[in-house]
1. Check the numbers for mean count of other Cβ atoms within 10 Å over residues 129-136 across I, II, III and tell me which is largest.
2. Compute Cα Rg over 2.2 N^0.38 Å for each of I, II, III and report the one that scores greatest.
3. I have 2.9 for distance in nm of label points 7 Å out along Cα→Cβ at positions 25 and 137, calculated from one of the structures I, II, III. Which structure is it?
4. Quick one: mean projected area of the Cα convex hull in nm², for residues 449-576 alone came out at 10.4 when computed from one of I, II, III, so which one is it?
5. Using the calculated result -0.43, -0.84, -1.14 for log10 I(q)/I(0) by the Debye sum over Cα atoms at q = 0.08, 0.12, 0.16 Å⁻¹, for residues 33-200 alone, pick out the matching structure from I, II, III.
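What follows draws every value from the coordinates through simple rules; no lab data is involved. Note that this is a predicted model, so its numbers are computed, not measured. Cβ atoms are built from the backbone, for glycine too; each structure is taken alone.
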Structure I
Amino acid sequence: MDIKSIKEQHKLLKSWDYTWTPLNKGYTDKTLYINVGTTAIKEKDVPLVMKEKFIGGKGYGLRLLWDATRPETKWDDPENEIIISSGPIGGITQYSGTGKSLVVSLSPQTNSVMDSNVGGFFGPFLKFSGFDAIELQGKAIKDVIVLIDGINHKVEIFEAPAEATDSHLLGEQLTEIFADNDNEKKNIGVVSTGSAAEHSLIGMLNFSFYDSKRKKVRLKQAGRGGIGSVFRNKKIKALVCKIPGVKGNLNNVVDLEAIMARGKKFNREIRELDAKQCQMREVGTAHLMEVMNDHDLLPVMNYKYGSHPDSYKIDSSVWKRNFTQNIPDGCWIGCNMSCSKGIDDFILKTGPYKGQKVMVDGPEYENAAGLGSNCGIFDPEYIIETNFYCDTYGICTITWSTLTAFVMECFQNGILNKERTGGLDLNFGNSAAAFEMLHQLGRGEGFGKIAGTGVRKMKELFIKNGWGDAAFLNDIGMENKGLEYSQYMSKESLAQQGGFALTNKGPQHDEAWLIFMDMVNNQIPTFENKAEALHYFPMFRTWFGLVGLCKLPWNDVEPENNAKMDEPAKVPEHVDNYVTIYKAVTGREFDKKRLVEDSERVYNFQRVFNLRCGFGTRIHDRQPYRAAGPVTIEEYESRSERYDNQLKEKVGFNPAGKTTEEKMKVLRKYRENQYESLIDAVYKRRGWNKNGVPTIDFLKRIGMDFPEVIEVVKNFQ
């Protein structure tokens, strides 16, 4: 169907005019509320206390979601919301990495609060249209598209029956429909998901950005926790934001020259140092493939192993050959990291779009490692094609990778068989069966639909059906709080175990990536050192999600003298950049101490929100044993020299003459005790009691002692 015919089938359900509020010091102090069920639309003022305590981004999302829901609200209730917010720094164009938005909702996977960060145009465009955040509530009867028209200052809700559902088509269609000419395509931002999000709990959201060089609509993902499934459950097909264009100072900052000076210096670092450091401009985050393999940290076959002799087949040199080079691959205007790598004119070999040439965004490290080595598949074309289909179908690639690896280990151990999978031979390395499982989910049928419930619910189903030993399934099922692990081996890094399992939302590396500090460089040897790192880095990274920043420019390119600085892991010169930029945007008094304090308030509010939902205590911070040590005999024996030495040197146990089972039992007890000791140290440092609950005294000290917060916490004291 052509674009004109698609547009003709739109049915206008609601049109609402508003008075545009320009940005001042990074804020409009207005939010936009839309109920897609009742078609109610209204503007809300941001209370001063919300602005001061919650800052923006994730903070605004958490506060708005708390106010919109009740303790018993479920993810698929109409009152659940999806909130999208950038932050005061979001949308400036003079420093790299300022196009991030945070998406917050109640998660189908964890049944608690989920946040996911994402690049692309929508978040900044929403700000430029006059709103610091958007709340989406209710459930439409039929598929709708919401248009925020920042040119004519109106919001419209359309019934939209004719557009495609899958994102690679829908993004192009809507950009074409709402841009009056080709030059305006760069002024359109689209949020969408895909067909698999309708049939699963692991749906994600795609945020578009227009690649003026390629003249194509491209996608960045808010992947974690199933928010795309919430989107489709509400019958939202897409959000569209349209603006007049991006100019130099739409944020109306206090000191533009200070921001430009820091941006200019950082851009010089990228030009001069990136090729010698992480090669973000050539391979993006996929540069980590051989680094992880060389340090025994690359997940292989459901995190059993940390390296593999075939890993060279999917290392960064392979991706460098596949990625189109010398393209300004930034997902936000003015970002010089150029890390959003892409593959042009890839010919699909499977699925509903077989034979078509498509643009593939990625793969990034998480996709290459997860879809590849963690599933025992060392085929770059499989990884590329699966990456594409996960994106356009609207499912999280990290989650899909980890659940596929879990399914394959279950198949290898006889927990699953062809009868139970509907004929799929899901052994490690079987890419054909893995493709079919993915396409089944896209169609909403077969074993693919079971896989789309995620690792936790598959474990529960297999145990209920008597398929396999419950303890073994819980040991190898790589999820915590219902969220699948991202793609780093944490067995030999106690700090990284905490960095995954002691998070508020589940094991995602955006809170703390401490493997090298802990395991490789031994910079945090004591429990107290680890606890300090597991306080500082989650708080520091939380701040990125409050203000609209990407974390990659912080430490994926470092100043040349960084190794000589005090606390080089914190990249102090770049921290100073962020302090300066925040002050220059907002005019607030600010320093690196206040940066952490601002984050502490929001981080602890999220912890209490989890408590309000029935989660957030020590029992929910348990990790699967595979994250801490070897579950199987072959797993132990693949590193027997290392483990035997640890038993002698750390446990005081002589492994000579002992069976592998005996050694595994002793090692397991030691590692589980180590993790419990880490939890105690981290809780103490974070101001929480032994059950992981923030103390009332601590909440008062950080200024998060709202009556409704204290009321929740009192039930756990």
Structure II
Amino acid sequence: MDTLTSRLTAIAPRANELSRRLPPHAEGELLVKLKPSVEVDTYLEQSASLMEGTEMVEQFRIPDQMKEAFGGELIRLRLPEGVSTAEGIALLEGNEQISYVTSNDKRVVSEVPNDEHAEELWGLKTIQAEAAWDHTTGSRKGPVIAVLDTGIDLNHPDLAPNLWTNLGEIPGNGIDDDNNGVIDDVHGYDATNGTGDPTDDYGHGTHCAGTIGAVGNNEIGVTGINWQAQIMPVRMMVQGEGTVADTVRAVLYATENGAAITSNSYGGPYSQPEYEAFAASPLLHICAAGNEGNDNDVSRFYPDREPHGYPATFELPNVISVAATSSRERLATFSNYGDQTVDLAAPGVKILSTVPGGGYDTKSGTSMATPHVAGVAGLIATAYPEASPDEIKTRLLSNVDVLPSLKGKVITGGRLNAAKALEKDDIPPAPVNSGKAEATWKEATLSWAESADDGAQGAPATFTEIRWREADGKLMRHRLKAANPGEHRTTSLPIMPSAQARELEFDIVAVDNVANPSAPTKVTASVPAAKVASLEWEAEGSWGQVELPHRGKVWTDSPEGNYPNRSSASLTSQPFQLVGEGSLLTFESRYRLEALSDSVELQVKEVGAEEWTDLESYTSYREWQRQEVDLSAYDGKTVQLRFQLRTDSVKSDEGIYLDRICVAGKDPQQNETAAV
């Protein structure tokens, strides 16, 4: 222990900094993500001497269908008595066997106080649930909807008939019959205690479940959006509070055990393990935007200041973020919003639903809005069982009632409409007409005449999608809102430069409001060869390459986990000459850097010059996106590029990831544009 004491003394300044910035968390616990090549037993054996008395309390069970996307193993550690979470992080930072170490942050339900004056079931009327029920009222053989919350009153007469049943489990025999890691999980899972009893001790989860699937037409209580359903209770909060570990466990269980949709009415600060669980899970996740009255577009860049923006603010294709509206069709005063991060709104004020003990009560919050959307997603999946999560999401977001009060507040500008989302439409748009394409070495310009929603007739299609495969084999997609039928459209798309001239084929597809695609209209452009620089990189300090699922090797400033404090590490190119015209640097990046305090600077320097010139600066949070930087001022010159990480001593995060880095310019011997 003397050795541990000396280590704690050495890292005390760093631990003190961390303790001031860590969000509310389970004290004395760590979540540790191992590198893909590291076995848990090997790590524990080799790291035992670092902190004597540290106990691994959990190795997360990663379903087979999530392992490749999730990466390495995730474990939860309990630190020795007297060692704080901040001290544990400081001790493990930089360990060569781990990808990252983080606190086990708290998660709390997204509700606001009750109001005793309820306008009974006004939410269902507002979203036109009655018209949606003409298509389906749900099914007890339909999609499994997992409610990740405080549990459910398993004996509530309006819920019990609609509970999911694990047919692989024999009730009450004390055996894990289906080998899924849980004993007697007949009707769900308690992710906080690892048992098969998801009984609600708080009331929040029972209320959310009632909106999704309280039994309909049974002459008692209330009616859920699904009269019949398979509701999987996954308890991951006790008395309204849980941790990231509980959330991760809940997502893994729902994915492994057959859920199609999850309803998530809780929130907290950004957490990397939670992000990875949602990203790797193929389910459709409906999430509450939060109840702080914040603009999530802004607060996502300051996750330590606003504690309830995630998981709703994860920029993932399988996540839907939900705001709350009142019966007056206005954004609820408590509701978070964001025209870049919140997808749509749904009723969330004075919502009457089930509560434990067989009763009924009203609650308000984005927690109450979220199960409205999850319930309609369940109806869609019942009526159209072949619909993919992306197609269900398209139906939900493309069929809202647009409201003036939601303009600039949510991405769609609208509130959920169940009837529109359930529309039966077997007629796809007709293929777009008059497709043409031309290309330069760096971009393609496409033109076409828009199609309609049903064949060549009727209203506009919902969006037009352009698909193509790049020179490096990556499948690209670009989506834009459709215009009026017959209207001529033109769009320019950046393409990856190549040293070889090539034919680039594009598919232009019209998609309607229920995700019916048209037959593709194929257009081809001849892409002239570019002058592409051969780039070789030298890593200094913390920079290195890591393997990412679906991308392969990428550069990052944090290959060993979160970047170090007080760092000035760099990734520098060997000198190269810009031999083309109009030279351009392109790359894709994803970064998580402490806003305004930590940054990555992109710099350039002519060979022989003393000083580097700043070109761009990257800070805060961004998901993967393409970056373009004009280098034409250096045409004909020999230069070096540098990505330099600069950090203070307050907070560390994942850093920046760089992929598909390319420097190219027009070949002076080539024609500017080729067309087909």
Structure III
Amino acid sequence: MDINKVTLSGSCLCIEFFETGGLAGLIDVKTGRNYIIKHNGTGVPLFRLTCSEIRDGVVLPGEIKFSSLLAQEITYKKINEEIRFYFSRIDGMDLNAECTVCLKENPALSYWRIKITNNTDYAIKLIEYPVIHAVIQLGDSIDDDRILLPKQDGYLLGNPLLMEWEGDAPERRYNQRYDYPGEGREFPAGISAQLLAYYDEEGGMYLAVHDSEGHAKMLGPVWIRGDSYDILDFTPVHRIPEYPRNDYTSPYDTVIGCFYGDWQAAADIYKSWAKNQEWCRKRITEREDIPDWIKKGAFFFNFRLRYQKDGENYLNRAPEYVNRWGKELGIPMVAMMCGWEKIGEWVGPDYFPPYGGEERFRRLCGNMKQKGIRPFPFGLSGLKLPIRKKIGKDWPQPELEVDYDNRAVFEEKYRQHAALGPDGNLIMDSEVESWDGLHAYACAATPQAWEQLHDATLKLVKDFGVQVSQMDQVFNGGCTECYNPLHGHHLGRGKWQVDEIKKIYSSTRKKAKEIDPEFALSQEFQSELFIQYLDIYHGRNYDQPRGLIGVPLFSYLYHEYIPCYGGDWSSFLSDNTSGIYYHAANFVYGNLPAGCPQTMWRMTRNVEPEEADEGIMRMAKNTCTLFQRFPHYLIMGEMLNTSKILVPEVKVKFCGLNFSGWRKREMSMPAVLHCAWKSLEGRIAYALANISSEPHTFFMDIPQHGIERDVKITLYRNNLTPNIIRSEVKLPQKIKLELYAQDAAILEIY
């Protein structure tokens, strides 16, 4: 038997296998490019297994690893465009695997599944399948190599030989695999969708996992550096419930193929599958569960209740303060109130009575609602269980100053609900002096998790009239793994985590909306799994840098299904050197606008509107005006594939908190940001914003967008006065536009 000559070949894609079953070729028939690195075949497995040993419900130290190369016998069957490999008695044990690969033509993609029969005493915890060792360089140059990583909003990584990778933890410097749907830890380490792309200008390799249920996994490239070669390992890692003799059959396909274009083309392939999943069952326009005030547009205004000169009495005048900013911006306001918690900012879950006392806080929220302001205590501190926190006055963020000893309460109330690691000890990844202090995590399957997410939200709504609550620090809806057998779930990570969070979200929204139909539930960072379980999410695709550059991947996939508000702590003051970009990016990417009346560091005073930077305020006001005029595009519309426009680049020095895990730095950005949108009615519009201090004249190529009829092209700039550019013309069209400094505009085609 010579497996080396076994191939699956179609008109667009050819897949080759080594004699030992490993992947030898993923070949684009059109270009002849092989995305798989050339090996001699002897050391390339088709899959890898990581196992543990469990005794009396406790995971023993260490891991045991196996691979397909250890099988005593390898056979295969090929029927038409499907091949099945059989791996018998792996490492001489009663451990067997069956791998299926199916090639389909329309679209030209391959579909991979694995079945493992485990009659050993080991517990399989990780399955790496299929092993994908990709070439380190595409084409003749590494300059245009890009890797699309669906971390948070969307990252583009450059080739690591040219641009050394960074990560949000030391071990991620070269290993960019991230957990799905997220870790729920101190660092935002999760991914929000299940696709990868590795491409250059000539074409690319596409990889996705078609899992609609949220099984635990890791995706992302690993840079393997050898003495004579480098490899990019794109192997997906499937986590499975961890118990002895656990068999496994893939409940979903891993999908691999080739494509042409940039990250948007890869996202188009993924969206053709994703739009048929449960999380896309209703668009925003169809979702009666989302309150109208979100669909019409509002400004998320992030300010502090604490540290004002009149102390707790500041709560009496806060409604008028927010109202003044609302009149200046010309848009309804959401009052994102930091420091509302009993102990201090970002200290939970002992939240009540809130800062200022129950009666004063209740009156504060009531007075805001009378002025049309939505009260939003920002936000719940996730599933963290505080133990000890001590931050002094010399800390860079004085608002976090607190000396909080919660050890006795933790031992008495929280320990039994805390998530445990495989060694049986508490999962703790913080320190006393860190911004959120030393803490453990509530397991999502415990009553404590319900108390600090579900019950805390209902108390805020029922007792104080709050209208927005955010599951903050539950990044991407993810939560910590847990090995406590008393909590009633499978050990480690698994689909059980997603199911538990969905239960909490579902009950929270249902009961809160019974109290106040205008209530909205938010989550920090996005995840496709929870789209229909939230009213809005807290995104940061305005934030740069994220890898080589950030891209609005999640909005491109799902904007018409769930609204987003664009971040939190972006100052209106002149030291915010990326403030103009921030408001422009929120506008063109369709995020509800947001901003803050303080600098990022060492400032707690809330400033007045007249103290704002002139350029930042101008961009904010211009975008707020257009948001309210065109919500059918910017809030409820579908983001379209958008081609570049030829404009000069300007330097933007990015500043503020690092939410992405990548260093803030000065970057060159297009002087005019833009994005194409389609409304539910099929109308097309382009959102544009000039982030520079100079006027720019440029040309825009408007494609046909599938429109056969004659159209009118109208420009709305800043103050909504229409300027008809073309009338009764056929698409495509090439038009000339001019935008002045801090101009925002909508170019509508109908």
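1. I
2. Result for Cα Rg over 2.2 N^0.38 Å over I, II, III: largest is II.
3. Going label by label, the one that fits is I.
4. This value belongs to structure III.
5. Attributed to the structure labelled II.
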